[in-house]
1. Assign the value 57, 16, 12, calculated as semi-axes √(5λ) of the Cα gyration tensor in Å, to the correct structure from 1, 2.
2. If distance in nm of label points 7 Å out along Cα→Cβ at positions 105 and 129 comes out at 0.6 when worked out from the coordinates, which of 1, 2 was used?
3. Give the label, chosen from 1, 2, of the structure having the highest value of mean count of other Cβ atoms within 10 Å over residues 33-40.
Structure 1
Amino acid sequence: MNGKENIIAKIIESAENSRKKTLFEANEKIKQIETDTKTYISALNKKTDAEIIEMQKNTVLRRKSVADLDVKKIILKAKHTVLDASFSNAESKVLKLSDNEYKKFIKKLITNYSENNDIVIASNIDKKRIDKSFIDDISKTSGLKLGLEYSDNFNGGIILQSKNCNKNLTLVTLMKQIREEIESEVATILF
């Protein structure tokens, strides 16, 4: 398995565990609501049989509707939590790549998106990985003149600053873009 498949496998495993937990919690909530409903109904025994029957039906339907909505909310919240955690975990894994793999990733971003005279703005946490010699090597192989600066405003990835526009290739931005593109597919796989 490659890194992407490992990440997807871990995302799927995490989602399955979260789904089981959410389902258990939802079932427990339904049981509690049913218990509460039965208690409420027993208090109504002093009323006439016709009133009791009608009130029971209405109460059970209302409580069941509320319980169904609560379960759906819990499940939806859990799904969002799993997706958030999955993409956050993916971002964290990129930051934890070996220096060599991370440099390949950054080099690919630079070579695919940079223009002549761009300034590569790297995160301060990447100073040891992305240094002047790294940028100079890319400049030599690409034939582009590139500068280097550092910033505390993001963790991981880069920003390519040019005269006309900046290209935000930070991990947060890239993950957000990837999430928008594949979130429904990932949700389908996970759930």
Structure 2
Amino acid sequence: MTAAQRPVLRADRDERAPVRLRADARRNREALLRAARETFEADGVLASLDGIAARAGVGNATLYRNFPTRDDLLAAVVETSVEEATAKAQDLADSLPPREALVEWLTELAWRLRIWHDLPYCVAEAHQDPDTSLRSACSPLLVQTGRFLGAVQTAGQASREISADELFELATTLSWGIDRFGDDEQDARRRVSIATAGIFL
């Protein structure tokens, strides 16, 4: 090998190194998200972040580099659930009259938000802070709530004094009750039905 060739080989190695680093970073992020999801399911969303890092097999510094706050981690984990809820919202809007669609949506929302212990509490806290990543992650749920409510109001079946924010907060509150009282799906549906009866004209 000539001396002229050696810089080319070093350049090749330098070009490949960032690719390996990016792959490692991706694996670490995926491991953290998987560990967080498993931990949230077992222990709730207020579980130890250090424990999540240990479960993922990475150091605390790696966790905080990827997710500086608990809200950042939680927002990333709930993204899939929010996407599923948005798809469900479209199905409801396509298949049901406005009033029934809104009731089903609020039931779906309250049931979905109770998926992990203390998630309703964290969502409620984030809803009061426009700068949190969790509020941004949940914003499609608020948008869908507004669409369902608007359709019912246009049909003259609900007061125009009710806002989407108020309904989202109500669904979050109901979700907290579903979580705390250990409702099954039937009990949760009845709880939502009773609580939302006053929405309609």
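1. That value comes from structure 1.
2. Details: 1: 0.6; 2: 2.8.
Source structure for this number: 1.
3. On the way: 1: 12.9; 2: 19.0.
Top value of mean count of other Cβ atoms within 10 Å over residues 33-40, among 1, 2, belongs to structure 2.
Read-outs: derived from the displayed coordinates by stated rules, not from any lab. Quick caveat: nothing in here was measured; it's all calculated off a predicted structure. Cβ atoms are built from the backbone, for glycine too; each structure is taken alone.
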